[in-house]
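Read through the structures below before going on.
What follows is calculated from the coordinates using simple rules that are stated; it is not laboratory data. If you're wondering where the values come from, they're calculated on a predicted model, not measured in any experiment. Cβ atoms are built from the backbone, for glycine too; each structure is taken alone.
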Structure I
Amino acid sequence: MMIEKSEAALRRSRLLLHASEALSATSTTADVLVTVPALLRDTMGATHAAVVPAGPPSGAVSAVSEILTGAAIRDRRSQFYESAIDLTVEHPVLAEDLAHLGWQAAVCAPLPGESGAAAGALLLAWDEPRTFYVFDRAVVATLALYVGQALDRAVKHDARTAITEALQQAMISQLPQVDDYDLAAYYRAADAQRVGGDWYDVIPGPQDRLALVIGDVVGHDPAAAARMGQLRNMLRAYLVDRREPPSTLLRRLDAANHALGEPTMATAVVAFIDRAPQGGHRLRWSNAGHPPPVLITPTGEVRPLTGNDTLLGARRNTPRHTYTAALPSGSTLLLHTDGLVETREHSIDEGFARLHRRLRRHDATRPRDLLNHVAADLARNCSDDIAMLAVRVPRAGAPAPADETARRLGISRPAR
C-alpha cells in the first residue's frame, strides 16, 4: 500500500512539474489558450480539453462547454462526472449533444481569479467512464491553480502590450503629402513591450523647404519615451515658428533641454532640403552626436555626410555647426538611428560598412522599397529600436508643388 502511494505521489509530481514548465513558457493569453488543451490531453489523457473564460458567451467556445462549466464558475467548485449518466442527469438539455460528442466522463474545474471570482474553468472530457480518485482530484485542483496563474499573468501581459503599442503608435509621426519629394519612413521597436526613444519628423516649410528630423533618446522605457516626446514637441515648435538654420535650432533645443530640469541625453539630426540659389537642391544640416545622413546618388554612389557635434544634454552652450551639401537630381537621402548599425556581433564601424555595401547594391527606385530592402537585410539582426527616414529629391526639371498643395500645407510661395 505504501509503495502504491509513493508511486502515485511520484507520478503526480512528474505531471505537475511538466505542467509547470509548459505554462511558464507562455506569455500571452493566446499562448495559454493553445498550450493548456494540449497539456491537459497529455497529462490527464483526456480526449477533449479547453479553457472556458468567465463572462458572456462567445463564439470561440461551444454552447456545451459554456453550460457544463457554468456551475463550476458560478459556485467556484469543481464538478466531476464519472459517467454519461452523471452528465445527462445533471444536464438533461445536453443529452443529445453529449451523445453526439461521445463524452462518457468530464471534469469542470474553476480557475482562481485575482478578485476572488473565478476567471473561467477548465473542461476535460473522456470517451470512457472514469473514476476520479483523491489523486486525480488533487491533480485537477493543482492544474487549475497553475492555469489560473498563467492566465492572470497573460492577461496583464496583453494589457501592458496594448498600452505600449498604443503609446508607440501615438508617437510615430505621419508623413505629410508633399508633391516635390518621395518620402518613406520605417520604425521597429526592439521589443513589443518596450517603448523606444527613437523618433523622426518631416515638416514642410516656406519657400519649398522640407525639414527632416531624426533622433534617439538614451533609454528604452516609458520614461525615455516621455523625454523623447518633450524634445520632439519643442523642436517641432521651433521648426514651425523660427526661420533659422539647423544649428541654431539645435542650440535652442538644447538650451531648453538644460533649463527645464534634468537634461535629456539624446542624439539628433536636423536637416533642411530646399532649392539652391544656383538651381537644383541643397541640404543643410546640423548633427548632435547622431549617425551621419547618407546620400545615395542615382549612379549608386554612397556618401556619408560627415560633420558632427556633441549630443544633446551633454553640456550647456555647446557650439553647433550647419553643414551644406549639393543634392544631385534624383538622389536619395537616408537618415537612421544607431539601432540599424549596432549589433552584438559587429562593431558600429562594421555596421556602417555593411549598410553602405547594402545601399550600393540596392536597385530600388522608391524610398519605400529602399527601406524595406535595408530592413530585410540588416534590421533582423539588430537588438535595438530602429528608425529610418528616406527622401528622394526630384529630378531636374520637376515642377514645384502645385498651388493647391502649397496652400493646403501652408507653404508661402516666393515671387517669381
Structure II
Amino acid sequence: MSVIILGLMLLSLTIWLGLLCFWGQFWRTDQQLEVTQTQLESLPVVCAVVPARNEAELIPITLRSLLLQDYPGSFNVFLVDDRSTDRTANFAEGVAYAVGKPQQLHIISGESLPPSWSGKLWSVEQGIKSASKLAPDYFLLTDADIEHDPGNLRRLVAKAVQEDLDLVSVMVRLRCESFWEKLLIPAFVFFFQKLYPFRWVNNPKNPTAAAAGGSILIAREALERIGGIQVIRQALIDDCALAQSVKSIRRVGDWESGIHTNSSFPSTPSSPSSSPTGRIWLGLSTLTRSLRPYDSLATIWDMVARTAYTQLNYSPLLLLGTLVGMPLIYLAPPVCMILGAVWGNWAIALTGLLGWLLMTFAYYPTIRFYKCSVWFALSLPAIAFLYTLMTLDSALRHWQGRGGAWKGRVYPSSDNF
C-alpha cells in the first residue's frame, strides 16, 4: 500500500513540476492591461454594446463609468434593454442626463428571443446592428455589471492599435469581499488561467484562444471576417468561443471591394495559406472591476455549475478525467502528507508536503493579486475539492435538462456554433 501511495504522490509531484515549468507560466499575473502605453496617433471610432436584463441596481454605477471614459475619440454606448422588468432603461437614461452625455447613449428595446440564440448574444447582435450605422472601427462588448476605470477604453484601443490586434480582452477584477469570495473567486481566475494560459493565448503561433466577456474590444473587420456574432449564437461560454473564432480565421491584407460596406456579414473569405491567423490578447486588469456580488457559496456554486460541463464539451470521458485528475493533483499531496506523518513514512510525508508547497507557490501570485491572506493559498486543496463537486453538479444539471440557466432563462445544453 505504501508503495502505491508513494507512486501516486510522485505522479502528482511530476504533474505539478510539469505545470509550473511547461504550461505557459499560467500561474503568473504579469499579463496586465495597465502596463500598456496609451499614446495614440489616431483615434478610432468605438461603439460600446451593453446587454442589460434587470440591472437597475448596478447600471447607475457601471453606465456612468462608461460614459465618463477619458477616450478622446468618437465613442458611443448602445445599451440593449433585454425586456427588463425593473426599469433598467429608465435608470440608464437618467444616468446619461446626469453626466451631461445623453447624446452618447442609445437605448435599444430588445426584441423577443428567437430560437437557437442565447439571450445575451441576441442582445449583443441587436446592439452591433444598431451601432454599425456609425461605422465604428471597434466594438467594445461589455457587461452591465462592469465598472470601468476612466482609462480602460483608452488602454484597450492603444493595445489594439499598437500591436495590430483583432481582439483585446481583460479579465476584470472580480469582486472579492465576502469570505466565500475570498475563498473561491481567486481560484476561479487561477483555474481559468490554467485552462487558457494567457501567454499561450497572446502568442499568435499558439492555437490556444480565450477571452473574458466582461470587457472585449474587437475590430469591426475581425467581426465581419468570422461571420458576425451569429456564428456563436448558441455558445454559453461566448467569450472564449468568440476568441477562438477570431484567432482561427486567417487574416487578409486587403479586403475585397464592398466588404466594409456590406450590411450583412460575409462568410469567411479565402486567403493565401501564408496569411497569419487573427491576433488576440488577454490579460488581467487591476482597475476595471465587476460589481456582481457572490456573497454565498450557493451563488458561486451556481455561477460555476452553469458552464463547467460545457467547458468539458459535455463529454462523460472528460468529466471522468476531471473527477480522477483533480483529487490526484490537488487532494493527494496534503492527504498523503498527513498519512505519511501518521504512519511514520517520511518519504510519503515529505513528497506530499513538497507537492502541497508547489501548488501553494503556484497559487500565491493570484492570491496576492486579489490582496487576500496568504492562508487562502494553502487552502487550494479544499477549494479544488469544492470546484470538483461543482463540476459534477454541472453535469447532473445537464442530464436533468437544467443546464445553462441564467437570468430566468434555461438554454439548451448545446455549444454548437
Revision key, fill the gap. The value 149 for volume of the Cα convex hull per residue in Å³, derived from one of I, II, belongs to structure II
Revision key, fill the gap. Calculated from one of I, II, distance in nm of label points 7 Å out along Cα→Cβ at positions 39 and 391 reads 5.2, and the structure in question is I
**Study point:** Entry that produces 5.7 once mean projected area of the Cα convex hull in nm², for residues 231-286 alone is calculated, selected from I, II
**Key:** II
Study note, to complete from the structure: With percent of Cα pairs over 28 Å apart, for residues 47-222 alone computed for every candidate in I, II, 49 is reproduced by structure I
Exercise for review: Using relative contact order in percent (Cα under 8 Å, 6 or more apart), single out the structure from I, II with the greatest value.
Suggested key: II
Review point. With FRET efficiency 1/(1 + (r/R0)^6) of positions 23 and 103 (r between Cβ atoms, R0 = 30 Å, to 0.05) computed per structure, which member of I, II shows the largest figure?
Key: I
